[in-house]
Structure formats: structure tokens, C-alpha cells
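Quick note: the coordinates plus some simple rules give every number you see, no bench work behind them. Quick caveat, the model's predicted, so the values are computed rather than measured. Cβ atoms are built from the backbone, for glycine too; each structure is taken alone.
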Structure P
Amino acid sequence: MIEIIDTKVSIFKKNKSKLPQAAYQAEKQVLTRTIQDTIQLAEEIKPVPFSLINDLKSLIKQL
């Protein structure tokens, strides 16, 4: 999941200035929901990977 998110966010950041506003908002929403779902899954792992969760939360802010 992390690799997919990294790839998709990198592509999004690279192309976001070229996207129409509607496409930008839609893609950002999909990425944000995917990251939030991944955070929720990570919180269920024992021991909880806090650094990964913090990295994912930071990634949402960077969008």
C-alpha cells in the first residue's frame, strides 16, 4: 500500500499544475481517502508503526 501511495502522490504532485480544477480536487480526495484508510489499517498493527502513521499524516498535509 505504501509503495502505491508514494507512486500516486509523486505523480499527483508532478502533474497537479496541469490538472483542471475538478480533476485536481477529485484526485486529491481519492489520495486523501486512500492514505486515511492506510492509517486506519496501520493503527490495527501491533506494535503500532507510529513513524509510518506520522509520515502518512504529513503526506496528506503536503497534498
Structure Q
Amino acid sequence: MSEYRPSRPSNPRDDWKLWLVVNPGTWLIPLLITFLATALIVHSFVFTHEAYNPLTYEVSE
């Protein structure tokens, strides 16, 4: 019996096979939550800092 050797992927035709190994169900939601938390932290810093918040300073004419 010969040893099985899978053929090398010929991209981009075989790109879909990556998602059989890397299941987005395991990493997609935690990644989106991480991005949301980062965006909320950045926005909270910007809105609390007077130099960056356009709602707190007065426009000089």
C-alpha cells in the first residue's frame, strides 16, 4: 500500500479549503467583540479629552 500524499493547493481555486480547518465560528465573534471594545475605549478617550472633543470647546471667530 502506498502512503497517501495530498496534492498541494492550487490557490485561489482551493482557498475555500482553509475554512474547513479554520472555523470562523470559533474566532469570529471574539474578534468582533475585541474590535468593538477597542473602538469603545478609543471613542471614550476622545470624547472625555477636551482637546479632541468638538462638543466641549468654543469656536473662536
Structure R
Amino acid sequence: MLKLAAMIYIIVGSMLAGSFVVAALTMGRMDALSISVAAVLGAVAALPVAWIVAGRLNKAIRPA
């Protein structure tokens, strides 16, 4: 399941990091530190999301 979670993280991580950066820019945070923090927070937030999605996909693909 780790390989599946890693592949999902590639997609979800970039999507959430980009969304967090857009949110930071929308709030008027134009400095590099705010943009970097938003990107890191999005990438970290994607870890549990990717793990949960991978678990559900794994159950759907290989039912017990």
C-alpha cells in the first residue's frame, strides 16, 4: 500500500500545496516566506489524505 500512497501523494501533494499558495496569495500574502510556508503546509496536509485515499482504494481493488 505504500507504493500506492506514494503515487497518490504526488498528485494530492501538488494539488494541496498549490491550493494553499493560491489561498495565501488571495489573502494578500505576497512575500516569499508566506508562500513557502503555505506550500509546505499543503504538502504536509497531503500526507494523511494520501494515506486514507490509498487505504480506501486498496480495499476497493482487493476486497477482503
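At-a-glance table
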| quantity | calculated |
| --- | --- |
| Value -31000, calculated as helix-only ellipticity at 222 nm (-39500 (n - 2.57) for each DSSP H run of 4 or more, over all residues; to 500), assigned to which of P, Q, R | R |
| Structure with the greatest value (metric mean count of other Cβ atoms within 10 Å over residues 19-26, set P, Q, R) | R |
